[in-house]
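See the structures that follow.
None of the figures in this text is laboratory data; all of them are computed from the coordinates on show. Please read all numbers here as calculations on a predicted model, not as lab measurements. Cβ atoms are built from the backbone, for glycine too; each structure is taken alone.
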Structure 1
Amino acid sequence: MRTTVDLPEALLRLARRRAGAARTTLSEIVVEALQAFLTTGGARESETPYQVLTFGSPSARFPSEAELQEALDADDAESIRLGRR
C-alpha cells in the first residue's frame with residue numbers, strides 16, 4: 001500500500017544510506033523501523049531514563065558532620081596501618 005510521509009532531510013539521507021548498506025529498499029527500512037517501534041511500545045515509552053538505587057532504611061537518621069569526619073579519620077588510620085596508601 002502506498003502512502004506519503006514527510007521525513008526530515010537528514011533522516012531520509014541516513015535511511016537511504018542504511019538501505020544501500022543493507023542492500024535493501026528504503027521501503028523495507030521504513031517497514032522494519034515502524035514494526036520495531038510498534039512492537040516495543042515505542043522507544044520513549046519503554047526506556048527508563050535512569051534507575052534509582054537505594055539502600056538502608058528510610059527512617060534511619062543521617063550521621064552528623066562530626067560522625068562522618070570521625071569515620072573518615074578512622075578509615076584513614078586503618079589504611080595507614082594496613083599500608084594501603
Structure 2
Amino acid sequence: MKFSDQVIGALKALHPGVRKDLRRALNEVNAGKKRDVSALTKELSGFWRLRVGKHRIVFRYDEVGQLVAEFLGPRDAVYGTFRPKE
C-alpha cells in the first residue's frame with residue numbers, strides 16, 4: 001500500500017482515533033474485505049472512493065495491483081479538489 005504526500009499530510013493533521021479508523025479501513029480494503037467502496041466515474045474513472053465516517057479516501061490500484069491512496073479529506077473537499085495527475 002502506498003500513500004501520496006497529500007494523504008500523509010492529511011493523516012498527520014487528524015485526531016489519532018480518526019487516523020486509526022482510516023488506516024484500519026484501508027488495511028481491510030487492501031486485504032479484500034468488504035467496506036463502503038465505490039468506483040468513481042467520468043473524469044475520475046479508474047479511481048475508487050472509500051468512505052469512513054465523514055472522510056473520503058480516493059484510491060486506485062497500480063500496475064501490479066497495489067492500492068495507492070491518492071487523496072484524503074471530507075466529502076466536499078475531495079470531490080471539489082481532487083484531480084488526477086496526467
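To which of 1, 2 does the computed value 0.60 (FRET efficiency 1/(1 + (r/R0)^6) of positions 34 and 74 (r between Cβ atoms, R0 = 25 Å, to 0.05)) belong? This figure was derived from 2. Given a value of 4.2 for distance in nm of label points 7 Å out along Cα→Cβ at positions 18 and 58, point me to the structure among 1, 2 it was derived from. Of the structures listed, the value fits 1. -10500 is what came out when helix-only ellipticity at 222 nm (-39500 (n - 2.57) for each DSSP H run of 4 or more, over all residues; to 500) was calculated for one structure; which of 1, 2 is it? Here the read-out was taken from 2.
Assuming 5.5 is mean projected area of the Cα convex hull in nm² as calculated from a single structure, say which of 1, 2 it is. That value comes from structure 2.
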